[in-house]
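So, here's a batch of structures to check.
Since every read-out is calculated from the coordinates, none of them should be taken as a lab result. For clarity, every value in this text was computed on a predicted model and none was experimentally measured. Cβ atoms are built from the backbone, for glycine too; each structure is taken alone.
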Structure P
Amino acid sequence: MSNRDFAIDRRRMLASAAALTAAPLLVGAGLATPARAAEAKLGAWQPRHWRYKVGGFEMTVIADSEVFIDGPYPIIGKNAEEADVRKLMRDNLLPEAKYQPGFSPTVINTGRELVLFDTGNGENGFVPRPNGGWLAAGLAPAGIKPEDIDVVVLSHGHPDHVGGMIEAGKPLFPNARYVIGQVEYDFWAPEGKHTGDIEKFAAVFRANTKALADKFTFLKPGDEVVPGIRALEAFGHTPGHLNFHIESEGQAIYFWGDCAHHQVASLMRPDWHCVFDADKEQAATTRKRVFDMLATDRIPVIGYHMPFPSVGYIERKGPGAYGWLAHTYQLNL
């Protein structure tokens with residue numbers, strides 16, 4: 001750009017700014033349209049789907065719920081003092097006793113296949129309708145047909161990840177094949193293995209997977225789902241919980257499923273237990289390892305329960321402490 005072009009553009013910017021500044025003055029002087037009577041308020045709203053790219057892959061996040069729940073204590077930090085959890089919230093300008101987790105199934109268009117990561121709450125997940133289970137209704141507005149999904153990847157077997165597989169008694173994704181860790185499937189699928197709350201979760205898993213058993217293939221850490229998507233061990237939250245490294249054209253993103261449930265409490269204090277973790281010490285060890293790796297590698301991450309659209313980066317905040325840096329425009333270039 002020449003000096004003359006720069007000067008012209010600068011004048012245009014200044015003129016636009018001056019026009020914006022003058023607008024309120026014109027209204028005050030009676031030279032603009034008079035104010036109308038107060039309108040009814042429309043209420044809070046946020047996008048229900050969001051799209052970005054990683055190399056040659058197109059990523060679409062679809063909100064499955066935007067519910068507020070009690071917490072983060074004792075969901076996170078049951079092994080800590082409630083006062084310490086509340087203080088951490090205050091220090092980070094967050095409510096002390098309410099938070100809004102993301103529930104964020106993600107569709108990846110690789111150019112050859114449509115791959116869905118987790119299926120949300122559906123009809124029988126953690127968050128019942130109308131407050132959750134939005135994936136089925138959210139696909140069409142995002143430009144995606146259920147019958148076009150080629151692969152459904154389940155990071156683990158909890159109800160808010162498998163609940164959306166069946167809709168009105170039929171598979172929502174009739175043409176898909178399904179993949180899950182072998183360890184994870186073997187934990188949830190058998191009849192009569194569990195009791196209590198674990199059996200309630202297992203019953204939801206069986207209800208959503210039994211009719212599709214012949215469409216499942218099973219992963220172990222290191223296996224490839226499709227070219228560019230590889231499974232990684234992240235045990236602890238559940239016995240066979242998997243993470244996934246996703247890479248295209250030299251760019252990468254990491255899907256961590258349920259390695260974290262709160263953008264501050266889980267990251268600042270990865271040693272704090274989550275009530276949903278099957279093996280709480282192993283889950284804490286996994287969190288520390290994954291957070292440290294992502295802070296070092298500086299690649300973006302999809303965090304299923306991070307605030308929608310659930311994409312961000314991990315930064316170090318001190319010894320053993322990490323922070324969630326929400327994506328702004330890095331992946332839009």
Structure Q
Amino acid sequence: MTETTALRVLVTGATGFVGHALVPALAARGHIVRAATRWPETAVEGAAECVAVGEIDGTTDWREAVAGCDAVIHLAARAHVLDDRDDPTPLFQAVNRAGTAGLARAARDAGVTRFILISTIGVHGLASGPEGFTAASPIAPTTPYAVSKAGAEADLVRLCEGGTMHYVIVRPPLVYGPDAKGNFARLVSLVARGLPLPLGAVKNRRSMIGLDNLVDVLALCLVHPAAADRAFVVADTEVTSTTELVRRIGSALGRTPVLLPVPAAPMRGTARLLGRTAMAEGLFGDLVVDAAETREVLGWTPPVPQAEGVARAVRGD
């Protein structure tokens with residue numbers, strides 16, 4: 001594969017946050033995109049065709065979806081549960097691990113030659129050391145979601161061993177962009193409402209990746225010869241703090257955030273007692289991604305600077 005090769009690509013999760021941007025970007029690069037959707041009536045901008053596969057788990061029939069495809073980009077995943085009182089582990093395992101394995105088997109049997117799995121930096125843990133996570137960092141997931149993704153990665157590698165289908169695993173940190181969810185959306189909402197935020201004393205270091213940058217590196221992984229049979233961590237070049245991120249959000253909204261200098265340690269402790277460890281680490285902890293090897297191997301530079309990407313995300317550009 002080369003950067004000028006036109007491929008027939010199956011994209012799962014095509015109507016989701018990342019898929020909504022990825023499908024038209026691939027089409028603009030000359031690829032023929034087939035979108036896997038839940039329902040037959042779903043239309044996807046930029047897709048040449050859509051195939052309904054229903055709900056995703058270990059029993060999903062992927063044969064029609066993968067037939068004739070050169071590559072698969074697997075975005076679809078369960079990242080949240082509707083009721084925090086439920087144990088999410090069985091659902092994560094069914095969708096993220098068993099569903100991925102079923103798709104990978106079908107793709108391999110159909111002659112697909114490249115399978116790109118979007119995983120998470122969380123397979124390395126919730127917090128990094130000062131040197132940052134690399135693709136070679138130990139696999140040490142601590143949340144049910146990250147555990148399911150780590151399992152999906154291992155299954156995919158085994159399924160590709162000795163065959164003609166090559167895997168590419170991409171591990172992003174928080175992805176921000178228009179209509180992003182999670183902590184980024186919470187911060188935008190809080191700043192927009194003008195509420196005082198106890199984040200003025202947070203001096204953490206966080207890596208993130210803008211949606212445009214993630215789409216760009218996925219499109220590159222699709223065709224780059226050196227991407228085959230490798231895992232990559234990806235991130236913006238810049239590393240920021242939660243406090244600085246809030247200020248950038250405020251600037252994009254035309255507001256000056258009210259940041260109270262509350263020490264982070266007691267807030268982290270309270271969040272842990274309330275069962276919100278992952279959210280607390282996302283706001284107060286360090287998670288640095290060292291993507292230097294990714295940039296070197298792929299010859300990749302994130303095309304959108306973080307300040308510009310955050311402003312676009314907040315404005316909905």
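One of P, Q was used to compute Cα Rg over 2.2 N^0.38 Å, and the answer was 0.99. Which one was it? Label of the originating structure: Q. When helix-only ellipticity at 222 nm (-39500 (n - 2.57) for each DSSP H run of 4 or more, over all residues; to 500) is computed for each of P, Q, the one that comes out at -11000 is Q. When mean count of other Cβ atoms within 10 Å over residues 66-73 is computed for each of P, Q, the one that comes out at 21.9 is Q. Out of P, Q, which structure matches 16.5 when mean count of other Cβ atoms within 10 Å over residues 154-161 is calculated? Only one of P, Q returns 16.5 for mean count of other Cβ atoms within 10 Å over residues 154-161, namely Q.
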